[in-house]
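Chemist: The data blocks that follow each hold one structure.
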Structure 1
Amino acid sequence: MTTTEPETGAPRRGPAPVQGMGMLIGLLLLVLGAFELIPGVTVGDGPARALFGVFSVSGAWTLVHLLTGAAAVFCTRSPGLASRFLLVAGAGYAVLGIAGLLPLPQAFDDALPMNPAGTCLALGLGTAMLILGAGWLRPGPGRR
């Protein structure tokens, strides 16, 4: 299925905007995961590690960021796949952000430590991804 420019009806060249946003978010998550592996960028040892001294991190968070970033880069192959990825991953990050607001068992906090900065980041990123994914899910007038 080829997309067309609304003014001229000519085939559109290049990726759709949702693909670019998905790629940007994917690269951001990959860089974030890579920063979590650098000893000078993370401060502290063990469960008290903090990225830039602000965001609590752990091995599980690093894995989540790297896998989500790799999936985002892979899913930007088509606009439909990119928008669905943004919806699913955005819902996941929003749920993790909401979980950071609740009193959770110590086992959860050990695996995915959440401090107020991390909670705000997860809620903001999840909400932005949901809005971006939903905005391009259905074609509107002029988008087919």
Structure 2
Amino acid sequence: MKEAPGLESHQDGECLSDNVCFALYTAANALVRAYRPLLQECDLTYPQYLAMQALWLKDNASLTDLSLATRLDLGTLTPIVKRLEAKGLVVRHVDSRDERKKVIQVTPAGEGLKQDALALKQQLLEKVSVSDAELEQLRQICLTLTQDLNLK
């Protein structure tokens, strides 16, 4: 596949695609763009999809728990949860163990969306020529890079 002008790889690092940060940035953008039309079928944005995935894995999560799971800060996550609540996919209620805390619970409508939304991953995988083993290796490398860069 021919690369865009100025993005072809060089031995001496003279182009943007020689930078790991650029490759990761453009790949992440391409991934989100590829998800967009698929997620529109579920009436979800990509950040809403991440929040729902986290809640499908651990329902009745606090906003803090959800923030940790999605790596989205509370200021970003709060409006996402409010939009999901307005769509009837989640509800916020007082935690039965600590009345000072609210938890987010998936509604039956949100649970009904789960299989359709999770099937989107397979549709996306059918668009790429990367093997399952390579995808797993990439996932592990990204997680390690994130962990290393987040060390204080």
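Nothing in this text is a laboratory measurement; each read-out follows from the coordinates by a stated rule. Just so we're clear, the structure is a prediction, and the values are computed from it rather than from any experiment. Cβ atoms are built from the backbone, for glycine too; each structure is taken alone.
Chemist: For FRET efficiency 1/(1 + (r/R0)^6) of positions 94 and 134 (r between Cβ atoms, R0 = 30 Å, to 0.05), the calculated result is 0.10, so let me know which of 1, 2 that is.
Modeler: That value comes from structure 2.
Chemist: Here is a further query. One of 1, 2 was used to compute distance in nm of label points 7 Å out along Cα→Cβ at positions 86 and 102, and the answer was 1.4. Which one was it?
Modeler: 2
Chemist: Let me ask something else. Taking volume of the Cα convex hull per residue in Å³ as the quantity of interest, name the structure among 1, 2 where it is greatest.
Modeler: Max of volume of the Cα convex hull per residue in Å³: 2.
Chemist: Using the calculated result 12.4 for mean count of other Cβ atoms within 10 Å over residues 22-29, pick out the matching structure from 1, 2.
Modeler: Going label by label, the one that fits is 2.
Chemist: Who wins on relative contact order in percent (Cα under 8 Å, 6 or more apart) among 1, 2, i.e. which is largest?
Modeler: 1
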